[in-house]
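The structures come next, written out as structure tokens.
Where a number appears in this text, it was derived from the coordinates with a stated rule and is not lab data. Every value quoted in this text rests on a predicted model; they were computed, and no experiment measured them.
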Structure 1
Amino acid sequence: MPLSTRSQDGDEGCVLAAALDNVRNLSNILKAISFKDHAVFTATRDGLKVTVEDSKCLQANAFIQVSTDVFQEFALREESVGFQVNLTVLLDCLAIFGCSSAPGVSTALRMCYNGYGYPLTLYLEEGGVVTVCKINTQEPEEPIDFDFCSTNVTNKVILQSESLKEAFSELDMTSEVLQITMSPSQPFFRLSTFGNSGNAHYDYPKDSDMMELFQCTKTQTNRYKMSLLKSSTKALALSCKASVRTDSRGFLSLQYLVRSDDGQICFVEYYCCPDEEVDEE
């Protein structure tokens, strides 16, 4: 019987128990936000949210919803459960069979958390071999509230990720900042860098085939630290669609739609505060 469909000893004490037939569906989404060592896990009836922050200027959230069927089991005995773990250690544990996996063979995962003070226990099975890992947990720090509200969004575009990948490949990544201009008139949606090779601009017409949605109510030009935004390229590489939003303060939301090996959908969202405002001439 597969690991994901049978109870393990001690499950009775779990406040959170979850199982996946393919551990890659979890590890890939966690790699997309693995730019810092520690992550806060928050489980609710809707699923699992994983949060990573950097310098109180950048926040990344990975959402794995129960409704997407990524989990073959997701049992929660409380309204919500939160804990902090070392994300680097967790990813190493999830990849414990990585080097020996045969083509077409997947690793099943079952994880159990017994509550405050207890470790996160992982049961990984491949080819009948089960490995148990226990990772110490910490009390989670309260994530920063970026107060990014949809009602305050002034500009929003949704485009194919391939187009955004192409833009990053052509822009000068030695630039300290990435400047984003969004406007109801030309240049509509422009990405700009100011690096060692000079200034570079990448423009998207609002009627581009790569543009699925264009909603801009006013002209905004803001700059964001490239060192922070580079963290989001991991999620971009895994995604098929990207949403770029700015609110009235110039705060940036990058949301990526990531499709798993089994065709299930997860979301990764980055919030980034502006580095400096740019006055329009």
Structure 2
Amino acid sequence: MDCRVLSVQSHVVRGYVGNKSATFPLQVLGFEVDTINSVQFSNHTGYTRDDSFLDMVVDIVQELKRANPSLVYVCDPVLGDNGAMYVPENLLPIYRDRVVPAADIITPNQFEAELLTGRKIHSEKDAVEAMNLLHSMGPDTVVITSSDLHSPLGDQYLVALGSQKKVRTDGSIMTQQIRMDIPRVDAVFVGTGDLFAAMMLAWTHHHPDLKTACEKTASVLHHVIKRTMTYAHEVAGPNRKPSPAQLELRMVQSKADFEDPAVVVNAVLL
């Protein structure tokens, strides 16, 4: 049976951001993708900033779930990063009280997880507690896509964490929690968060095991970013910093990695 995805994200004419970042990889993996553009810009400048639109997204999700209870809603709560919010503060309670409870999978960064839970994350234990709080709001799967936590592999790695709750056939709840140490890259990209959320949807569909889904998702990002960096440095020339245009994600060139990524990022069970 065909799987369909309704992707509600920003649309940017130039560069792989929002729907442009999610659609092609999902299609490569066999998903039929319909898109709704939350905003449409000539270049990347942010995401949904309107409370009425957020309410409408939740209404759509709830209506679709009534028609199809097996529907999976993945939410990347794009609120901010590095201590600063991208969106007006009045949107935070709507995300916390309406959007997150409607989601099955959420992919916040550390700052967004802190905003949604009202808890600071200073340690792996704090992160686990924050993910459990996010579970209590509704989502069965929570992935903190990046954090400032110290990696046991050193400063050249950033830490991502994930947690998944599943109901066993006997009614008991099983929780799997993982940590990934991901190589840092000295560059700024746009569209990686959108790609991560899309790949989490795809790989959790193909692999119910969170560890495998996260490893494949993070590995796809690693391959795309590595290919993008190689291209950008070739175009920029020796000893020159690549421009934002040169750092646009090499998506089409990464088709084989979307289809069958070599796992280069391993997840550790907590």
Output 44, 15, 11 (Cα extents along the principal axes in Å, for residues 197-244 alone, calculated) maps, among 1, 2, to structure 2
Computing helix-only ellipticity at 222 nm (-39500 (n - 2.57) for each DSSP H run of 4 or more, over all residues; to 500) for each of 1, 2, the value -11500 comes from structure 2
Note: Rg and Dmax of the Cα atoms in Å at 20.5, 67, derived from one of structures 1, 2, originates from structure 1
